[in-house]
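These notes open a run of structures that come right after.
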Structure 1
Amino acid sequence: MKKQFLSMLAVASTIVVAQAQNANVQIIHNCPTPAAATVDIYVDLGSGFTSNPLIDNLSFRAATTYLQVPGGLTNARVAVAPEFGVGTTINDTLVSFALPTLTAGSSYVAVAAGEVGSMTHPFNLFFGTGALTAGSSNNFDVNIFHGSTDAPAVAVFTNLNALTPAVSSLAFGAFSGQASLPASDLLSLLTPATDFNTMVEGFGIPLATLNAGGAAGVVFASGKLTPAMGEPAFGLFVALVDGTVLALPQTDASRIQIVHNSPDPMVAAVDIDVVTSTGAVVPFNNVGYLQATPYLLIPSGNYRVLFSAPNTTDTLGALVKIPASLARNTTYQVVAAGLANTSGTNFAHSVSVNGSNVAFGLDVLPNSRPWSISPTTVSIAVFHHSPDAPMVDAVGSTGSVLVNDISFGEYQGYLPIPTIADGQIRITPANDNNTTVATFAAPLTSLSGLGLTIFATGFLTPNDENVTNLQPFGLWVAFPNGGNLVELTPVMSLESASGLSQMNLFPNPVNEVSTLTFVSTRSFNAEMSIVNGLGREVAKFGNVALTEGNNSISVNMSSLSSGQYFLTLTGENARVAIPFIK
């Protein structure tokens, strides 16, 4: 096969030195109608069709070399006739076309496509620009043609950039225009032009295997997605300048984004290696907590994800090795979460952290969306990854519950939200949407068209008797292009709005009796109670008198069983909640 590419370059150099008044034209037969499986092609250059065909016996999915056609002609025509052996003449023409005026010295591709007798996609000759060689010996120059009559307009992605399409919308009968690809083995993906989230089919483009550096060709979609009996099935093919046509191999593809969302100091920064079943490695070096890779386009299959100390080549000594299986035509977020659960010099997990000993692991989330369903919405999924936070709800600016009863490790999405105005997201105890744990600004108008994941992460109690200076609780957003997650800005808390501030419950996790301290800007009475992680009131203390200035209240916790709770204060427009663990 490599010899074909070398001979192709020789053919191209021969064409280049042809007479300057000629244009170069390659013809590709891509009509799937069985009656036109093999055709003869006649040319009229202004004095009538010749009695003999210019091209004899051109079969479906075959291509000519580049042919010399006089440039500047305004009345040239081409005719296509079925090939039935000896005796076929121009009188048997299926259809004839007027040729466009071809510029001398330029190169063109003419693709015979459509269906004979069809009203919606009639048989026609489609012209696009051609290339005899690539502009660089390291590249392969290509023009892509959509020639499948029952396929919708498509977008084309490659593994060079899984988020920016190489072609954003290509409909039947259209060429993409000339582009250069690096002469390496690539993976391509087709999606509907109206829905980049939906993966339709993957194809390999083995340019390095074929030694295609410096060459050029035309990639064309051929056949039918739902073929009737006798009709060819859909596929992608590449036509080279010497007339060789190769089928591009169908390859199952997946998209993934890896998010580092473990607040464990032991894995604050890691090298992540995605290892295929063949041993190939996709490396990401020095990925920190609250960072993400961009979405990647990779072959589907079984992988191992290795988490190693940063900037190391010792994958055998990886901290964690986790298997992951990726299905075809599926987009995933792969989220590292939990606690390393391993002894180490930075962090020893011989004791629990804030009552949590959730093991470090991967959550593999299928059907992730890099894009929203429309350019005027943002699609939001929510993941609960705060190890010591109880079950919560997320409530939008209008009071609607965006996320209901979500516990650690659970995932809900996607919800398309109109981006006509910025908003807020309130975190509340499950089944108690009147009590607000925290409120965050949601800059929706700047996020139109995106698919995002919001991660509740960090620790509600960043210090306990075992560990200090843990990452505090917050909401962080992973963007499709990766990089640092972006924190949603906490807005003025209800404590501050009520005149309450500096609220602290100590110790937390609590003992039999804990002390609530805070500062109040005024004196008033408030009801104090305890709500469990399901939003149910489990203890009530009645009215407590709050005084202007510093306040200190002892709270008897002896009746509580082990679990996660909220201590609430309600009165005179004040309703605040302090999370704690027993």
Structure 2
Amino acid sequence: MYPKKELAQIVISACHQFNIDTVVISPGSRSAPLTIGFSNHKEIEALSIVDERSAAFFALGIAQQTQKPVAILCTSGSALLNYYPAIAEAFYSNIPLVVISADRPKHLIDIGDGQTIRQENVFENHILFSANLIENKKYKTRNSQLIGEALQISVSQKGPVHINVPFDEPLYETVSDLKEFNFPHISMSSLDNSHIDYDNLAKIWNAAEKKMILVGVNYPDEELYQLMDFYADDESVLILTETTSNLQNKKVVNSIDQLIFSLDDAQFKELQPEVLITFGGMIVSKRIKSFLRAYQPKHHWNIDEKKAINTFFCLSEFIQTKPFNFFLNFKTLIVKKESKYQSRWLQIRDEKRVKHAAYLSKIKHSDFKVFEQALESIPSNSQLQISNSSIIRYAQLFSVKDSINIFCNRGTSGIDGSTSTAIGAAYAKNNQTVFITGDLSFFYDSNALWNKNIPKNFRIIIINNSGGGIFKIIPGPKTTNASKYFETPHCLTAEHLCKMHAFEYQKAFSTEKVNEQLKGFYETSEKPKILEIFTPSEENDLILTAYFKYIQ
């Protein structure tokens, strides 16, 4: 059975031709023609998730892992607006997401008809393209062109697009055949490296004794990381990486805050690079941002395929290409330079690591201690998903096994869809997926568990500090009389949610119990598992503050 409506058939045919093989559908009546068509298509997997916000983040998790567009489909009205947080995340994280919304015809908008809002261009600030279709045979060519352009942009530019599809009643009529339509493939200009003045950049690079490469969020790329080994072998180059960069090397500083937290003015000036190269997505570390804004490099080059990121307010060169292409071409033009820059800071890094281990060996049960235990327990070759707020900041202080790939929604840095994204990512991959989250992030997105597509080997570790530990860590909230509104204290546990959604549930209140529970946590099971670890709310921030004093 396929929809009788030609407009629905055009949309479905276009998705098939542009190799969209997964669509996440939230229930509704106005979207019935598309739901019928997608659910009956032999080469498109249709998944059903009721909560539109969770559905969008779930789809985003799949697209994050496959690097292919995933479609989401909803009915008309406010259902569409629940997609917005995931759309914003996709926009800033360069993740291809195809938003398809059913709508009422224009003559039914703003006349008091039910379940109607102004849906056209509703995401205009965070969308790469909006295709507003019209259900009328004379607009067939126009509709096809708009759909084709939207899908091609999502594929080529890696981001969200919106296709708004109005349907008049009747909605449930079906036919036995699905037509195939041809869609124009618009010529997208490819990146041309000829505009990059490699010779001049090499001249600047070769003259500098202090060069820094800073890597933000980056999808695992073995070829790129092997290429970075060449740059790490230069004494005048210091490479700093975020946990989400997925870049490991013995000559890399992978815990930035650990290195620079206690530096004085003289040391900051010593660390200040002459040339700074940045690539990848958002930077978590506030300290590195503050440092590079206060001690600006003479030259800051940002490498990105789409847009310049002037995080430190001193961007001198936007290199619009793939990082791999730049570093490969640049490699042939540069020479290694004698310098004590790298060795000096790697020595300090190593000293900090020794103090880091010593401190962890003697502290009591806390968020910080639990994070050490959790990271050490994760099996090799797993995928690690991390929620935002204090959780990602703790992750920045630890080394992670080389074989583990790490992901976090850092496009907008919100807590709202972390669990749903992690479940989508787990669904897309066969290997073990572990999600470490805070309590507020977990409970905020608890509808993520209302999903029949959760793999049995999916694992969640909840660090429950009774509400908003980040607001005890950052300066400001504790100086006010409104702390309970920042921290959101609570007495909730995940135990009853686990029963309702068929998860195995484990809990721990001490270092010893955490170790005991983690021993069998990753073993094969018939259900996904949650380990909820309760930590002392009034002591976590004191232990973290004492840590930074200890490693000075």
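Overview of values
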| read-out | value |
| --- | --- |
| Top of 1, 2 by distance in nm of label points 7 Å out along Cα→Cβ at positions 33 and 489, largest first | 1 |
| Comparison of 1, 2 - label where relative contact order in percent (Cα under 8 Å, 6 or more apart) is highest | 2 |
| Label whose coordinates, when volume of the Cα convex hull per residue in Å³ is calculated, return 181 (choices 1, 2) | 1 |
| Computed -11000 for helix-only ellipticity at 222 nm (-39500 (n - 2.57) for each DSSP H run of 4 or more, over all residues; to 500) - originating structure among 1, 2 | 2 |
| Parent structure of the calculated result 1.4, given that distance in nm of label points 7 Å out along Cα→Cβ at positions 217 and 249 is the read-out and 1, 2 the choices | 1 |
| Identity of the structure behind 0.7 (criterion: distance in nm of label points 7 Å out along Cα→Cβ at positions 385 and 425, calculated), options 1, 2 | 2 |
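Each value in this text was obtained by applying a stated rule to the coordinates, not by laboratory testing. Because the structure is predicted, anything quoted here is derived from the model rather than measured. Cβ atoms are built from the backbone, for glycine too; each structure is taken alone.
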